[in-house]
Structure P
């Protein structure tokens, strides 16, 4: 079942870290201190890695779903989203250093 804004907003810390699944690999990770982070889980080389998409409330449910869609499109094109993000960061850093 898909997450709702209300369910995300009311997610409280517990004795152990836990996740609330949305769909298509998107989950809300809630740690014991109450921090909420969006993760995208995907299959890559027979493993189930995950990539962080940001923290709630800076990244809303709608934004997290959009970011998940971008990451899923990369996986569909056989591009590891973790490597892609690192390459983007390096390109931005080089652009600002050489400007």
Structure Q
């Protein structure tokens, strides 16, 4: 029998930043959240279009390994600017709201 404890001890509310709750500074958590949102947008676009990574790399003007990095969520390998450029190449546009 498996003795792994699977009880839920904490639930992050919808409006929270999970990266802050993981212990990142507020500034770093904000950057990580933005990167995650941008990378999800790119990944979802690739899946929706049913593109192979090689095909996506041509549209996004990056190498196939870079597409793989996006799909695997390797945010440390990207700047926010690079991710925005990739999204713009999909025909989508990025807007920011400052609160």
Structure R
């Protein structure tokens, strides 16, 4: 069993890491300021769903599967890279407004 002093130090470190702003907070703030509060909430919801899916996959043993089967790891890695390339292609091909200084 873990000692209470160690658990309290761990909980404190977790709290500090949770409160520290990171790239996701910058994304949420920038979307909220540039588009709307609703857009910021949608971005927050997307980040939370992704985090929960990641935690669920880890809890169900996906990490162990990827460690024990290198071909499965490579498949996930290449599918992820292909998806990111597809998103980049869509972003470059979209007729969105050009960036302008305000």
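Just so it is clear, none of the values below were taken in a lab; they were calculated from the coordinates. This one's a predicted model, so the numbers in the text were calculated from it and none came from an experiment.
Taking percent of Cα pairs over 22 Å apart from the coordinates of each of P, Q, R, which one would give 37?
P
So helix-only ellipticity at 222 nm (-39500 (n - 2.57) for each DSSP H run of 4 or more, over all residues; to 500), computed for just one structure, reads -16000; which one of P, Q, R is that? Derived from Q, not from the others.
Identify the structure, out of P, Q, R, from whose coordinates relative contact order in percent (Cα under 8 Å, 6 or more apart) was calculated to give 23. It would help to have the intermediate numbers written out before the result.
Values: P: 17; Q: 23; R: 10.
The value was obtained from structure Q.
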